[in-house]
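Every number in this text was worked out from the coordinates using simple rules, so none of it is lab data. Since the model is a prediction, treat every value here as computed from it, not as a measurement. Cβ atoms are built from the backbone, for glycine too; each structure is taken alone.
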Structure P
Amino acid sequence: MLSKSLIRAKWLRTVWFAGMLLSAMIAMGGAGHAQSGEKIFTIAKYPVDATGTNAVAAKRQATAQGRRSAFRSLLKRLVPSSAYSQIEQLKKLDPNPYIGSIRVRSEENSSTRYIATLDFSFVPEAVRTLLGQHGVSYIDQSAPPTGLMLLYSAPKAGGKRAMNGSKGSASWRSVWSDLDLTNSLTPLKLLRTAGSLDPNTAGALLAADPAAIGELAARQQMAQIIIAEAKPVPASNELHITLAGQDAAGRFAVTTRYRLDDDFVYSLELAAVIAQGVIESRWKTHMTAGGGTSSASGGALAPLQVLAEFSNLGQWQRQQQVLSSTPGVRNMQVGSLSGRSASIALSFPGGGDALRGALVPRGLTLESINGFWILR
């Protein structure tokens with residue numbers, strides 16, 4: 001029987017790499033030349049799926065499509081999103097000269113269909129040369145490894161069976177395990193929770209309390225650690241995802257709300273994909289901004305209410321990524337959400353005027369209209 005999860009994973013990967021911008025950033029002055037991130041030239045756990053006149057034709061087509069898609073994914077991984085327009089033509093190139101090897105992780109087939117999970121390893125110097133010849137800035141230095149501890153808060157009432165404590169927790173871990181955490185610009189190591197956390201400790205961690213984070217990091221023998229909590233709220237048909245902790249770009253806490261899909265595991269998958277993008281986006285912003293220098297360092301931390309306006313899901317997801325990775329943004333929470341707008345609460349040094357200046361080089365506009373801050 002063909003795997004439904006593989007088909008769904010392919011769609012998620014396509015959405016992430018083709019439909020969502022990670023973060024609009026300050027363009028780099030020149031190409032990066034760090035040699036410490038060779039793993040980032042591998043696009044692993046990539047799902048492929050194709051149908052052909054026979055099994056051989058289906059496999060050939062799936063592999064060819066995978067090569068092209070993985071190549072585009074690699075370019076987007078390396079290039080700041082502010083320079084995405086520079087790689088539009090490069091994405092159309094034949095990927096074969098840049099591929100070093102292809103490894104099969106798993107595969108299934110019928111007489112006319114082939115689905116598999118593949119690892120595409122690209123030749124680092126060939127890719128660097130290509131980008132350099134076209135004057136495209138890129139980042140090829142991965143962040144130091146960060147520990148990732150998963151928390152799952154089951155609903156007390158109203159949840160489906162899939163949302164109960166044991167099933168939900170297992171699913172939350174499973175969807176993260178299916179992601180390529182090793183070869184990312186921000187490699188993550190999944191950690192096991194050493195017993196259940198008491199409510200006070202969990203609350204402190206999710207608020208990015210420095211003492212709580214430091215104690216947990218020391219206990220897990222990690223220099224950096226992030227907590228990722230999934231909390232389904234059936235009463236409002238929402239899934240709340242909180243990322244908090246200390247990564248290579250600094251201390252942060254971000255909460256995002258998603259609508260619950262009928263398929264609960266699918267909701268968790270989408271949330272994990274976006275959460276990984278937030279973490280990677282923070283590192284890219286950190287690097288392109290000069291290793292953590294923030295233009296938003298002045299001014300007192302001020303609370304803001306922002307109304308984000310968007311025309312489609314991809315634009316809204318991009319707005320979330322840009323905001324959450326902007327240096328200085330704290331305590332970001334998404335409130336009410338409709339098909340064209342969302343309310344966002346956050347804090348920023350210097351208030352709305354300062355945030356407006358920080359967002360301009362990242363491709364977003366923030367305007368004060370009749371006393372309301374409008375994000376577009």
Structure Q
Amino acid sequence: MKFGLLYEMQRPYEGTDIDWNTLYKETLEQCELADQVGFDNLWFVEHHFLTGFSGSPCPEVMFGALSQRTKNIRIGFGVSILPHAHPVRIAERVAMVDQLTDGRVEFGTGRSNAYEQTGLGVDPRNTRAMWEESLAMLPQIWQSDEFSWEGEFWNVPPRRVLPKPFQKPHPRMYLACTQTDSFRLAAERGIGVLSSASYATTILEEHVKTYKENIKNAKPVGAFVNNYWANNVHAFCGSDNQQARETAAESMKTFFGPDKPYIAGRVGAYEELLEAWGGVPEHLEADFGRWLRQSDEAHKEQAAEAGISLDSGPGAARAAISELDANTLADRGVIIGGDPESCIKAIRLYEDIGVDQVMMIMQTETIPHEKVMSSIELFGKEVFPVIRESEKASV
């Protein structure tokens with residue numbers, strides 16, 4: 001099991017008065033500490049225009065600083081939005097960071113969302129095809145002495161694209177995934193998964209199993225198959241078990257608030273979240289179970305006969321999520337939260353279903369810098385050694 005930190009670079013949102021200078025300096029300080037205490041990876045998103053949610057439009061700038069301020073930790077584009085830029089420019093920036101880090105780069109890819117795409121003049125209807133074409137180009141750019149391309153969206157006359165990556169033949173590639181179709185696509189292309197969705201591990205298990213089976217038949221777009229699954233999860237480790245669990249739960253629920261980009265405008269978003277988080281627990285079933293929207297026709301007919309309005313489903317799902325307690329979320333592995341013993345137990349849930357890395361979301365608008373630093377240190381000192389020692393013993 002590997003351990004990563006995933007950064008949106010968030011701040012509490014009040015108007016547009018955000019102290020970006022302090023935010024970026026604190027982020028660098030957190031990343032330095034993560035390197036020192038034994039985290040394996042840092043991942044930074046690429047987002048545009050998402051005021052109040054993400055301050056990470058150009059992560060490669062942070063990577064330039066981190067290349068000189070860290071020594072061992074791997075640095076990941078989590079992810080680079082391929083339709084937003086010319087593939088040559090993406091290849092160049094990834095290769096430069098890989099050279100500066102002596103080969104510590106991981107390269108995640110994605111398509112973003114319509115709000116960001118249209119803001120940058122990209123037609124959302126074209127982004128799947130643009131992602132496919134760019135993904136095919138990148139490994140060839142990195143491995144070719146002289147590169148040329150004639151495609152639907154990009155044409156490149158014979159050129160030498162410099163520099164080449166430090167890693168040979170090229171860095172590992174991934175796809176940001178939120179649903180089953182994305183998992184399938186990553187397996188077909190022979191690239192790793194950066195799962196951007198939160199799951200109870202009992203729900204996640206089948207997705208991981210299917211991906212690992214399907215990738216055995218991959219036609220890799222790059223020089224090799226990368227069958228690696230990394231899953232994001234909100235996390236916080238503290239000495240007080242209940243308080244730390246509550247901190248992680250609040251962080252995640254705020255992250256998926258109705259005004260946030262992963263939720264806003266998505267029909268059925270809270271029903272999907274509730275299902276992914278393991279559904280309504282038994283102690284809430286009496287309050288919410290009969291009101292939640294169901295997909296099966298039998299239930300719809302029963303609901304109609306009982307005079308129940310299924311239009312109330314989204315509100316009920318959102319209310320049910322707000323009532324999901326921190327202990328239920330921790331026990332299901334939806335969060336990694338609590339004291340070191342509790343965090344170890346949650347990590348083992350991911351380990352048992354074949355997840356290769358947990359990407360912990362720790363710096364959010366509800367968790368201040370000082371708490372993030374203490375959590376990072378506690379993971380490094382009291383959680384990771386136990387997991388790694390048990391892995392050695394099982395070999």
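Suppose you compute mean count of other Cβ atoms within 10 Å over residues 67-74 for every structure in P, Q: which one lands on 15.8? Only one of P, Q returns 15.8 for mean count of other Cβ atoms within 10 Å over residues 67-74, namely Q. Thinking of P, Q, which structure, once helix-only ellipticity at 222 nm (-39500 (n - 2.57) for each DSSP H run of 4 or more, over all residues; to 500) is computed, gives back -10500? Checking each candidate, the match is P.
Taking distance in nm of label points 7 Å out along Cα→Cβ at positions 203 and 347 as the quantity of interest, name the structure among P, Q where it is greatest.
Largest one: structure Q.
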